[in-house]
1. Hey, distance in nm of label points 7 Å out along Cα→Cβ at positions 36 and 148 derived from one of I, II reads 2.8; which structure?
2. Check the numbers for Rg/Rh (Cα atoms, Kirkwood Rh), for residues 12-51 alone across I, II and tell me which is largest.
3. If you work out distance in nm of label points 7 Å out along Cα→Cβ at positions 116 and 132 for I, II, which one comes out largest?
4. Given a computed value of -6000 for helix-only ellipticity at 222 nm (-39500 (n - 2.57) for each DSSP H run of 4 or more, over all residues; to 500), which structure among I, II does it belong to?
5. Where does the value 10.5 come from, among I, II, when mean projected area of the Cα convex hull in nm² is the thing being computed?
6. For which of the structures I, II does the calculation of volume of the Cα convex hull per residue in Å³, for residues 28-67 alone return 54?
7. Ranked on mean count of other Cβ atoms within 10 Å over residues 60-67, which label among I, II comes first with the largest value?
8. Ranked by distance in nm of label points 7 Å out along Cα→Cβ at positions 20 and 156, which of I, II sits at the highest value?
Structure I
Amino acid sequence: MSTKYTIKNNDNFYFLTFTTVQWVDIFSRQIYRDIMIDSFKHCQEHKGLHLHAYVIMTNHLHLIASAEKEKELSGIVRDMKKFTSKKIVKIFSSAGKFNYNNENYQVWQQSNPATELWSFEVIKQKTDYTHYNPVRAGLVQLPEHWLYSSATNYAGLESLIDVDLLF
C-alpha cells in the first residue's frame, strides 16, 4: 500500500478527499448530505475533529481537517466513513431488504487521499480549490452560494456547521 496519502503527522492540517464507489451521485439528495453534516458535527463534538474547510459535492467531498492533541485524524476519518456508510446503507437496505442479491455494501472508495499542508500558500490554495468545486461544476456562480460548503463560513454568512477558520 502506498504511504503517499497516509496521515503521518497529527500536528498538521490535511486536505482529504472522500469519493463514493464508482463516483455514484449519492449526495445529490439533501438527506445524504445532511448525514455528512451530522457526522462532521458528531466528530467535532466527540472525536476531536477540527474542520477547517469542506465541500460536499454529489459524489465526493473535500475537507481540510486536523485533530485535537492526543487524537488521531486517521481514526476520526475511519469512524466518520464507517458511520456515514452505515447510515446511508440503512436507508438503501430498508428499500431493498427483500432483494436476495443484497449481501454486502460499500459506499466509499477504499483510499482517502490525504495531503499534508505545509505552508500558508498551500492551505490557501486547497481551501480555494475546495470552495470553488461547485462553481467549476456549474452548480453555482459564487462559492458562498453552495449551502454544503464552508465557503459560507469564510464569507461571514449563516452556515450549516461551524468550522475553525484558517484565515
Structure II
Amino acid sequence: MQFVSIRDDFLNDELFNECLNFSNTTFTNEAIDSFDTNKKCWHYDIVKDSTPIYIKRLNDVELYDKIKEEISIKLGVVTLKGINFYCFSQGSHIPWHNDASHSGGITIHLNNWDPDHGGLFLFNDNNNEIRAIVPKKNRVVQQFGKVTHSVMPTTMTSMPRKTIQIFY
C-alpha cells in the first residue's frame, strides 16, 4: 500500500517554536560548512546536480523525545530510524526516488514558502499522476510504501527551505 498524507498545524506551538529555534540557531552562516550535506552522505543518484542540502542529525535527547512522542501520538509511528534537520540552499533539490531502504518518511516544514521559489514536494499518485505539495509552516507530509517522489529545485533567490526529516 502506498499513500501520501498532509496535515497542517502538526506540532503544538511550543514544540514547533523549539524546533524552529533549533534550526535557525543550528544553520548559521558561520557553522554551515561543518555540517554533513547531501553531497557527502547520499548516493549520486539522489544528489545529481543539486547544490548542498545541509543536514544536522538531532542528538538533543530531550527534543528528539518530544518530536518522537508527537509522531507516535498523531501518526501512530513508534519506531524511528532518526530525526534530521535539513536546510536546502538556493538551487538544491532531490531527484525522483522512492526511499527504498525505508518503510516511510515524514517531513515537517519549518518555514512558510513562496511556490515561486520552487522547492515543492512532488509525488506520483496511485493513478500515475504527478501531484505537488507546497511547503507550509508546521505542515507535515507523510509518505509510506515506496511512493516515488522528489523535491523541485529551489530558485537562486529563495530563502533556505528548512525541514525536519524523519524516516521509519
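Computed from the coordinates by the stated procedures, all read-outs in this text should not be read as laboratory data. Computed from a predicted structure; not experimentally measured. Cβ atoms are built from the backbone, for glycine too; each structure is taken alone.
1. On the way: I: 0.5; II: 2.8.
Attributed to the structure labelled II.
2. Details: I: 1.03; II: 1.14.
Max of Rg/Rh (Cα atoms, Kirkwood Rh), for residues 12-51 alone: II.
3. Values: I: 2.7; II: 1.4.
Looking at the calculated values, the largest one is I.
4. Details: I: -11500; II: -6000.
Derived from the structure labelled II.
5. This figure was derived from I.
6. Details: I: 54; II: 98.
Answer for the origin of the read-out: I.
7. Details: I: 22.6; II: 13.6.
Largest value of mean count of other Cβ atoms within 10 Å over residues 60-67: I.
8. Values: I: 3.6; II: 3.0.
Structure I gives the largest value of distance in nm of label points 7 Å out along Cα→Cβ at positions 20 and 156 among I, II.
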